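Student: In what follows, structures are represented as structure tokens.
Every number in this text was worked out from the coordinates using simple rules, so none of it is lab data. Since this is a predicted model, take the numbers as computed values, not measurements. Cβ atoms are built from the backbone, for glycine too; each structure is taken alone.
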Structure I
Amino acid sequence: MKTYTAVVERCPDTGLYVGYVPGFPGAHSQGETLDELNGNLKEVIAMLLAEGPPAFVGEYVGTQTVVVT
């Protein structure tokens, strides 16, 4: 069992949750709820892994707060 970290945002125009796995090409999806998004991401990641090990093009580091005055 592998665990992947997804970045999740909410689209202000559609209200949909949009998620992607940083550095994992093609690992992105959307859903009306967080549960739906999670299920959709699981399906996409499983399909990508069926093609072979992922070729990560970046490394997720984290988030950072930027204060602008």
Structure II
Amino acid sequence: MAPDVAEESAWFKSSYSNDTGGSCVEIAPLKDRQVGIRDSKDKQGPALVVPTSSWAAFVTVVQSGEFEPHA
């Protein structure tokens, strides 16, 4: 669960997020070069933990536009 992964103050949303209730994720930097990822609408729910390098690679691919929404 997200509270077990990181303290509440460690989590933050992307600067692209807003408060209109859209689909947002929050991340938290963790020890041992890891990142926690959770649904911003379910702060008490589950969280993923991935290596920082994997998160950085994912963000790079998304920013490149390689992942286009499906029709």
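Student: I, II: which one has mean projected area of the Cα convex hull in nm², as calculated, at 6.1?
Tutor: For mean projected area of the Cα convex hull in nm², the value 6.1 is produced by structure I.
Student: Using helix-only ellipticity at 222 nm (-39500 (n - 2.57) for each DSSP H run of 4 or more, over all residues; to 500) as the calculated read-out, with -6500 as its value, let me know the right label among I, II.
Tutor: Label of the source structure: II.
Student: I, II: which one has distance in nm of label points 7 Å out along Cα→Cβ at positions 31 and 55, as calculated, at 2.9?
Tutor: This figure was derived from I.
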